Structure P
Amino acid sequence: MAFEFKALPFTFVTHALAIAGAVLVLVWCIHFRGGLAWEASNKSLIFNIHPVLMLIGLIIIGGEAIISYKSLPLKKQEKKLIHLVLHAVALILGIIGIYTAFKFHNESGIANLYSLHSWLGIAIIVLYGIQWIYGFLVFFFPGGSTAVMSESLPWHVLLGAFAYILAVANAAIGLLEKLTFLENSGLARYSPEALLINFTAVVAILYAAFVILTVIGQGPPVKDSTAVQE
């Protein structure tokens, strides 16, 4: 379904917000939180990998994968491949991002899976993975019949949008949770870091909104056509 407006102008705003979101989370984790590390005596440096990978990977790259059909004036098969690869990158980064959260907790003596944020995170990454595997098998290789693709497409789109919106909401919950921990540890509520964290969440939500606007808009003309366009 597409509304009577062009998707292309929204893609420019989407890309700009993607860059802004990536810069904000990197500034927060590197400048304010001390950097990123896979192994460190300061375990917080391990945790810092988590928001960077989740926001840049699952949210930003995942969003770019979603809008690839509406932002790229390419043949359908080329857009399908880009869509698939970008989602794979987003999924891999998301899995690594979740692993770093477990790694941080385990090495810091903190319990795992005690919060709504963690529960939703596991559910989202599982749903994302199922979506990718099903999409690969039905729409890419070996590919289903025309009837199977036609019946699967609406559900694939619906579940994909649901997983993405849930991921963005959970990212906002995670940022709020981390900000609350920091404020309870002495961070001033109106400090530059606190404001940066809040702005990062706002940019992520705006980015997701423009991803959805791009998706429901009219994309560029398709250079080749088939009965089913995934």
Structure Q
Amino acid sequence: METTINPTVSFLGIEFDLTILAMSLLTVTIIFFLVFWASRRMTLKPKGKQNVLEFLYEMVNSTISQNLGTYTKNYSLLMFVIFTFVFVANNLGLLTKLEVNGYNLWMGETENFGVTFTLSLLITIICHVEGVRKKGVSGYLKGFLEPYPAMLPMNLLEEVTNLASLALRLFGNIYSGAVVTSLILQLAHLSIFTGPIAFVLNMVWVAFSVFIGFIQAYVFIILSSSYIGKKVNGEGE
């Protein structure tokens, strides 16, 4: 099996993955133009592309409202952006395979653990910042001593496991899908007889992967809104 690497560049002692940077920029560009196109000439009675855009936004809203309650409107746009980014990033790697001189120039960003960890770290930071904003520094820190002080180690461990599980769940599902795709492509090159079989398998797998990509983006915003909701909602809310 031929091994490829992503091209990198160093700047101020920090190594940047050029493929991940380019694919992230492409993802953001795709989302921007699709949303821009779908939101032009909006009418009170939605139809066509406006229907799709409003359906996705309302789906995200209704999903996170279960965890955020009255704070839903504060985070609806953030969750919509995260959902669309993760969904597009999950599926970009399915479009093609581009390798030049041993360098991999095309991949879904969420196949890289660094990307999923960064997304999870972003959610974790938002959780803590919003928790402090809602309850104040002392009130927020006291929450780690609930229901009683002996639970402090477990509460701190929960913060770490939330971060790790959010990143690993997304990475594991998308990366394993990419591995299966690579195996199917290898099957296509074995012989003239395995080519048609690999083609059919690939079509089925791509369709399944798109579904999995949607589910993983959906689960990501459910868990993210759940973590934020625990920080901003009081015991009685």
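Given that distance in nm of label points 7 Å out along Cα→Cβ at positions 20 and 196, derived from a single structure, equals 4.2, which label among P, Q identifies that structure?
Q
A value of 67, 50, 37 was computed for Cα extents along the principal axes in Å; which of P, Q is the source structure?
Considering all the candidates, the number was obtained from Q.
From which structure (P, Q) was helix-only ellipticity at 222 nm (-39500 (n - 2.57) for each DSSP H run of 4 or more, over all residues; to 500) calculated, if the value obtained is -25500?
Traced to structure Q.
Quick one: distance in nm of label points 7 Å out along Cα→Cβ at positions 76 and 140 came out at 1.8 when computed from one of P, Q, so which one is it?
P
Tell me which structure, out of P, Q, gives 36 once relative contact order in percent (Cα under 8 Å, 6 or more apart) is calculated.
The read-out comes from structure P.
To which of P, Q does the computed value 0.55 (FRET efficiency 1/(1 + (r/R0)^6) of positions 4 and 36 (r between Cβ atoms, R0 = 35 Å, to 0.05)) belong?
This value belongs to structure Q.
Each value in this text was obtained by applying a stated rule to the coordinates, not by laboratory testing. What you see is a predicted model; the values in this text were computed from it and never measured. Cβ atoms are built from the backbone, for glycine too; each structure is taken alone.
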